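Heads up, there are several structures right after this.
Throughout, read-outs are computed from the coordinates displayed, never taken from laboratory work. Remember, predicted model here, so these are calculated numbers, not experimental data. Cβ atoms are built from the backbone, for glycine too; each structure is taken alone.
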Structure P
Amino acid sequence: MAIRVIAVAAPELPEGKIGTGVLSSDDPASLFNACRYAAFLAENDIGFWGESNWASPRKERRETFLLMHSLKENLPIFEKLLEKIQPNLLLIGAMSLCLPGAVACAKKAKKMFGDEICVVLGGRHANETIYPTQEGTIKHHFGSPLRLMAEERIDRVFDLVVSGEGEYIIASIGEIVGGLDQRKISPAEISNHLQEISQTSGKWIVGWVDDIKEIHVVEGRSSQFDRNYLPSPVEMFGVSSTFDVFPGSLTAHVFSDSSSGCVYDCIFCSERRSVTGPLIQLDTAADRLFRQLKSTTNVIQQDSPSFKASAFVEDSTILAGSNNALNRLARLLTEEKLDLRFGGQLTIDQILSKVEIIKNLKFVGFDYLFVGMETLEPKSVGGMSKDTKFSEDSWLRRTEKVLEILNSLEIQCGLSLLFGLGENHDSRIRLLFQIKKWRENYGIPNPIGLNWAVQHPLRGNDGGTGYKYIEWGIPSGPWIEMFRDFGEASVLYPLANQKPPILKEVQEIADFYHELPEIKKRATINQKKGEVL
């Protein structure tokens, strides 16, 4: 085979098993998105990708992907995958907290295969640490993997680092690898060909470090590509995840491809608009999302007919909360009724302003919403961009109104909590008591996602912290167990001007979380009397 490829989502922890409370998936959705065009080429026998191990049924293709959680537990699985496939191309995706894990995985691959493998690092960490400036130069944050290799702070184990839109440039890198002498796939050999692919679609930067520790980059010169022609990641890689909120179903991750982040600009968020960029092709976003929902029903019916189909829309807020786009999606789903349940994310204020739209979506399968609350009082943590109706009612009361509305519509609701924004510990406990009360009254929110705020590089908008991210965010020891049921969390990388978490306080939160009452039969709202029955 010209291309033998493995794609891995790097681990964020040095050790420890994932907790039962963590909202996680078996599918590395971001990697699927980045690799979907290469898979499309393979499936359609185009170029060197047509001579790759991805030129196979999607069930076999997805077996070349690995979503890692902790290095100690998952490294043996990674080693077996390397031994089985003998790859000449390793794609690693990493968030900032996963950089030590990405280095460890790359080091293992280089130890096994040396210059016979090209190791490519991409993902959000690369996006946020290697970026163009307004003056047209390329900036390297303190945590840039290229800068870290050049300064010898990490081993030179990444042959290439990709920042930006990966769909087409990953396919082009594969074509280069496929055409090289398979006994020598060094950065120097690859770099000889990179200028040839500068017209590859998308906004991207590819960089490498040479033998004298000098950084080189090639920047994409092509215009923005049309997202309407991107293949569905579900069609390319299938579905294996199950979400508890959709029992008896396999749950796909689907996207409208209308943004790399959020329409809002909350200062603590890694998906803030000022970092991830503006909306893209919103006018056709509903059609793209509908096609991915439709492909979900078809793929699950074909591959796993004993399961029902469900999907979670991974947009930061579904279709950026656009009324026109949401209404368009409802119309498309009404015209072609899919045997599918789905959910996604909207903000508190978006829900309050879109009740009729949500009702229409409910009729076509929409029955789960995930919202972020973060705090009892946004002003106490410096405010939030998404807190748009602060003059109309309190954040607490608006959240409760949302729960009342969703309960009356029989729409399930999950809630994401984010601590470490500057709130005091008493407010955290009061918030948990409030959630306990809501669960007793309404049967929601469920599930509850716990997170502790992490400072991301954010293309230099990191409050001057200048973290390098070369150490594990949660070190081995008692902190691993303490944060076991949290999603994203860190001890070493608190938000700018915030103190690290305190073990005793996190312990109290974890204990309270485990003592939350079991969800009983859903309460219903008598809307005429306003009584809980």
Structure Q
Amino acid sequence: MKQTLLGGMVAAIVTAIVSWFMLPVLNIGFAHVIILGFIFVAIMTAVGYAFQKKETINHLPGKIGGVLSVLLVGVMIVGILFSTAIFRSDIKQKMLDVEEITFDETMPNVDMDNLVIWDESDAIRFGEKLITEKDPSLGSMYEISSEYGTLSVVDGKPHWLFPLEHSGLFKYLKNQTVPGYIKVNATTGEAEFVDSEFSVCPSASFSNDLKRVVYSEYKTVGLTDYSFEENETGEPRWVITAFTHKTGFSTSEVEGVIVVDPVTKDVEFFEKGEQPEWIDRVSSKEIFKEHLDDWGSYINGWWNPSDKGKLKNTDGIGYVFKDGNIYFYTGITSYGGDQATTGFLIYNPRTCKADYNRISGSTENKAMGLMEELVQNAGYTAKYPYLININGSATYLSTLKGNSGNVVGYALASVDNYRAVAWGKTLREAQTEYNRILISEGSSTNSLSDQYSSLEEIKGTISRVGYLKEGYFIVKFTDNETLFVVSVDQYPLVALTEKGDTVVISYLETEEQIKIDALDFKNKSIE
């Protein structure tokens, strides 16, 4: 009996040490508990036998270990069975809260001033350049963390936030803290180094290790998606998704978020739906993809050998910025594996709800291929596109990059009309050409007639003409407050237009009334 007690004590100590390194979730809904149980039983049994005298062998450690092992195996089998879709496909399929709606209802017209133009790799490049300019020595001590970077909303605009990380253990031991973080405007590419010294981060060790700081307070929930955000007063915060399992050892269910102050180490939990407004994501992209896979796979239950009605997401998950929030989106296609979508999902990571927009069209990769065909002679490549709405038309927007990695242009491709593809060196040029193609396609094929059948025309006397920016003039009619933007490359006569000339401009009527792109321009006075 003494040997068994000794074995239990040793096993408890070793298991505690393993837990210190492993940081297991102490919840029966996670396999971590079973693993720790087997470690405890194995060590207890081994130590119990090791300290027995040969002449007085007692099989009590083996009997206790055997009983505990059987119990653990039983729990593991039950957990595995209840984790499988064979028994729980109905629960898995309903984890994604989906509402089927039409595109116009969910997506407002695109805000061209707040597009996510620069992707994560671009933002990191801007940040590295900024660090070098600020202090060349910073680059040898710290690095920009792409793993923990977050696309977040700051002052109503999309920004990439990247915390600095220690380059290694010895750098951490020397510095203890990081001096700040990088903030990059995802629309303009403007980078800023925010001086905000803090100690808690993933690359820190011991008491400053972010994961250990959170684990010290919350051991019974799963932790994922360690995002870096700013609160309402501009102070940095770590935001971590807390989840449990709905079926056995699987099917993640978001419980809420844990917020960590990287300076004071204060840890606070907010239930889903109760989080502050400044938190941009309660759910993670990984949990969204898990729920999305189950939603599409088990539409008609687990047993579906013909794949009837089954859906899957396309090759990637992108971002949508609308209504002042960041959303995840992905195209949805059938299991046939073709290059067409049946629609796309827009997922709100704050509420964990998704909108399913049914619209047949091209996948993101297909659209990228169409874009690159337009500029194949120049050798430009299209980045993974961003979903936008242009006057009611679901549209992919992609930046075009040259061999140096710099943005050299922009491309737009309609989701549901393969022939509506355009590009330009500027966003305005690309959008103007895209609108022109949509109107032409709508009038000839009727595929977009609902949105583009009404091309407006204005004729009158010019009161002012001014230079707007490279390649563009701005024109104002007498007794009309609307300003019309005209491309000089497409309509050279605008450069010769003077006050008092009679001009005819065609344009697409939109909600915008202050500044509108001209889709056709004629100067009757010069003709």
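For volume of the Cα convex hull per residue in Å³, which structure out of P, Q has the highest calculated value?
Comparing P, Q, the top value of volume of the Cα convex hull per residue in Å³ belongs to Q.
Suppose you compute mean count of other Cβ atoms within 10 Å over residues 87-94 for every structure in P, Q: which one lands on 26.2?
P
Hey, Rg and Dmax of the Cα atoms in Å, for residues 127-174 alone derived from one of P, Q reads 12.6, 39; which structure?
Going through each structure in turn, the value belongs to Q.
Assuming 14 is relative contact order in percent (Cα under 8 Å, 6 or more apart) as calculated from a single structure, say which of P, Q it is.
Derived from P, not from the others.
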